[in-house]
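What follows draws every value from the coordinates through simple rules; no lab data is involved. Computed from a predicted structure; not experimentally measured. Cβ atoms are built from the backbone, for glycine too; each structure is taken alone.
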Structure P
């Protein structure tokens, strides 16, 4: 029985240990029964940026969470045309999972700081709770955000995690420059990147 369902959206280009630690900390601290990784086919905030074809990003996610029974992948954003707005994905997940599970959308504090720029933010906080992973150096204006989105603060659950300065942007650059990514991504993901010659790997 799934009573508390976590959802971690992203491009995952590539997935890395920062994503996995955030998912695991949210699962543990909020007592989630499962965490769904929600890869976007067409991320609305990156409309003109090159991203890997979704089949590669999906395969890396599959490799990254293999053997983790509390983690799985949702295809609701993969199986539909974009842009992939979170609020639409949450509606689809609610229809798929039914009315009972509480939905917890896992996001970074940087995303919360910019929530007013998201598509239908008021509807977003009506559809789910927010599991917000705290990052260093993020300035939060919660009173201002609460004024713009009444009820926001009551929907926030703070998630503590070790500071891991890992980003997909940096990983792609490292691969292009021939620098190591070992210990920044799961070993199976590193092997896949090399075998498929992704991001300019040789």
Structure Q
């Protein structure tokens, strides 16, 4: 029996996943959540084997959540569910700590097979992503700290320094320092260059 937890922002989608998985004798749905805060509490309480993770959790970055799960001593195997099939984005999800990636447009059997696969210790990698994973250590953004990556994503989404400072409870000057460091490390000139870089490498989407 594989113990599964579901993190999905949309209540109806969460219900549909729970009902579908409950039909299989191989699975037991032991918990569900709709936000990052609920997720971390739920994981401590239920200890699932596999976590199905909506990449668009509303109160935080899904990538940050993957990082926090990866640091849990008994954290679950994670399968990310997302609409995107852009290889650069998928590769980033897997590098961030996911054990599998399934598009929301896939047939239900693909998700069930992915759950069994990660439970056997396999990694579920969509076609076309293997090369990017092999090159991940040479990815230009690998030189950034975690906070610099977060600042880059927020700037690329159009947030201003004051909004970023309020989000992280840091000073505007500190945000500007992070911005300067990441522009220098990536060889970029301004926020327009930064936005193009973030989109091209799967850090933001349209």
Can you spot which of P, Q the value 0.55 was calculated from, given it is FRET efficiency 1/(1 + (r/R0)^6) of positions 3 and 155 (r between Cβ atoms, R0 = 41 Å, to 0.05)? Q
For helix-only ellipticity at 222 nm (-39500 (n - 2.57) for each DSSP H run of 4 or more, over all residues; to 500) computed as -14500, the structure of P, Q it came from: Q
One of P, Q was used to calculate Rg/Rh (Cα atoms, Kirkwood Rh), giving 0.95; which? P
Structure (P, Q) behind the derived value 0.35 of FRET efficiency 1/(1 + (r/R0)^6) of positions 19 and 179 (r between Cβ atoms, R0 = 41 Å, to 0.05): Q
Distance in nm of label points 7 Å out along Cα→Cβ at positions 35 and 115 from the coordinates reads 1.9; which among P, Q: P
As an exercise: relative contact order in percent (Cα under 8 Å, 6 or more apart), calculated from one structure in P, Q, equals 15. Which structure is it? Q
